[in-house]
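Throughout, read-outs are computed from the coordinates displayed, never taken from laboratory work. Quick caveat, the model's predicted, so the values are computed rather than measured. Cβ atoms are built from the backbone, for glycine too; each structure is taken alone.
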Structure 1
Amino acid sequence: MTLGMVQALNDRGLRCPEDICVVGFDDFAWAAAFRPRLTVMAQPANDIGSEAATLLSTAFPATGPARRSRWCSALI
């Protein structure tokens, strides 16, 4: 989505970051190729997926109240 956003801005004659700022989510490998560099938020995707699988495997049959999980994102 970030690439599409930057392309749409360029198509409309807008420059990043001079005219508008873009912040991406999920630190993708090619983010470093952007000039100027993009600001991105990294998420612990493997940890989130692992926890989701654990929650699903313990959800049936329900044995008590729902459990919440939180993860820290990192601004890069």
Structure 2
Amino acid sequence: MLKYHVVPLELSAAEGASPALVAQKVASLLNQFAAQGWEYLRLESVPVNTQTGCLALLSGSKPQTISMPQLVFCSRA
């Protein structure tokens, strides 16, 4: 039986999100979960609907769908 674990890959614009930073963060997460016995399976892009706040609604903004990257790990239990 396989068990799955999904981890959001969170990067903010304040961090710069350079290619080197993204690679470093992904490698860190892969190593962290590998040490816990999880095997990396793939990177998924999950669509998420965002809600606008009150002020945004007044200005005519509509909810948007954004893509959230998720690292998927599995473990044989």
query: Comparing relative contact order in percent (Cα under 8 Å, 6 or more apart) across structures 1, 2, which is largest?
result: 2
- request: State the single structure among 1, 2 that was used to calculate helix-only ellipticity at 222 nm (-39500 (n - 2.57) for each DSSP H run of 4 or more, over all residues; to 500), giving -10500.
  value: 1
- prompt: From which structure (1, 2) was log10 I(q)/I(0) by the Debye sum over Cα atoms at q = 0.22, 0.26, 0.27, 0.28 Å⁻¹, for residues 20-59 alone calculated, if the value obtained is -0.78, -0.92, -0.95, -0.98?
  reply: 2
- request: For distance in nm of label points 7 Å out along Cα→Cβ at positions 4 and 44, find whichever of 1, 2 sits highest and give me its label.
  value: 1
